[in-house]
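Coordinate-derived values only; no laboratory data. It should be emphasised that the depicted structure is a prediction, and the values quoted were computed from it without experimental measurement. Cβ atoms are built from the backbone, for glycine too; each structure is taken alone.
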Structure 1
Amino acid sequence: MTESRRENRVMVELIKVGRFYPPDIEALTEVSLSVSRGEMLFLTGKSGAGKTTLLRLLCKIELPDKGLVEIDGMDLGKLSRHKIQQLRRRIGMAYQDFKLLPERTVARNIALAMEVTYQKKSFIRRQTKTLLDRLGLKSKVHARTADLSRGEQQRVSIARALANNPDLILADEPTGNLDAESTCRVMELFDEHRRRGATILIATHDSSIYADTDYRVLELKDGRIVDTKENHGTTGEQE
């Protein structure tokens, strides 16, 4: 990482981004957004507002039809395939549909995320155990993910997203299938990663996870930013 990039306090930058689907769906229109390192930002809005599309653009699962998308000062549109692969190793994505390997065990699903970044086996074992303990899944370590409940699968997906201690965490409805206790566990983990310096974007319908916080909340409607609750207490600086 270059010296100038280390000094860059902005982790995510979108400038007049548009994303369109045929025949005439405007998923995102003129979206401009800046997210600091170590900031947790909530994306809200009804289904179809553009929240998931925005997250998919940030890890280049999709491409914008117009505008600029930058991660850590890098223009995603100009990165080579190799550079994109390197960048994705710094991003943890918790998908709304989980994207787990159903015939593999819980431990194996989490371990695979670390193996592709060439982590040591001792780290993989320790990190897997820690995450499962924290998420209330200690007894499920050897279970097939296909045999888990939806809430358990969601927590495995979150554990996998956090396994490599990523610089950027993207979470799409991460508490949608969880009870209050599990929701609390997940949000505590997210906040710990934020305090360590991770930037976190969470798309959610669940206002309870940010109602009593000072985190910035951005509302999307029909692909446009229509409202923002400014951050008055959490500036994105590491604590």
Structure 2
Amino acid sequence: MTTSGTYNFNPSLGEITLYAFNLCGLRNTSLLQEHMESARMAANMVAASFSNRGVNLWQVDLVTTPLVQGVSTYAVDPSTVMILDGYVTTGSGTTAIDRIIMPVSRTEYASYPNKTQQGWPTTFWFDRLLAPTVTLWPVPDGNEVSFSYYRLRQIQDANFTSGQTVDVPYLWMEAFAYALAFRLALIWSPDKVPMLKPIADEAYNIAAEQNVENAATYISPQIQGYYR
């Protein structure tokens, strides 16, 4: 058996767009500038939809923010879709200790009577504004070095210039192509929409089923004394 021996399949947005138009029944030679303009917009809408529909594991990274005594609120990169897990670090090097802290809602944060109370932070509130922030409580008292959090970031912009590729991994290529074809069919081939919609949904679901961490989950009852 002779195979390529390579794992480099990563088509550009232009190549995926041509394939998507082919799925809509449009030949490459029939495409005009207006087709490509709508394709660029549709590709970025697909990226936004993917960011909205779940935690894309390939878009998760770790951000570390230095903490300042008495300062509770810190800026968050606007490309952040959601903060997943966070922990506060004290010490450094071999003496560093991390303690996980838990997310709270706006309502729960608002219920805290003393929002300036200093101590070891145990909770964080992610305020999802256009310029998002994260607020820790209790407020850092100077013993903490940093707040680190895993965040889901948005998918990078899709552009045609210089043969740019799309910011999705190999396993999501099919889902992206069919989702793009569906959106383009809404504009250029409405008759193909009933055919492409279920195919796009199926491709997304298949990719999403594999977009999980392969780790065991343990559930055990809490056993404690009972006194009347």
- line: Structures 1, 2 compared on mean count of other Cβ atoms within 10 Å over residues 164-171: the greatest is 1
message: Can you rank 1, 2 by percent of Cα pairs over 25 Å apart and just name the one with the largest value?
response: 2
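Upon calculation of FRET efficiency 1/(1 + (r/R0)^6) of positions 44 and 156 (r between Cβ atoms, R0 = 30 Å, to 0.05) from the atomic coordinates, which of the structures 1, 2 produces 1.00? Write down the numbers at each step before the final one.
Values: 1: 0.75; 2: 1.00.
The read-out comes from structure 2.
On FRET efficiency 1/(1 + (r/R0)^6) of positions 28 and 188 (r between Cβ atoms, R0 = 30 Å, to 0.05), which of the structures labelled 1, 2 is highest? Display every interim value, and only then the final one.
Values: 1: 0.45; 2: 1.00.
When FRET efficiency 1/(1 + (r/R0)^6) of positions 28 and 188 (r between Cβ atoms, R0 = 30 Å, to 0.05) is calculated for 1, 2, structure 2 comes out on top.
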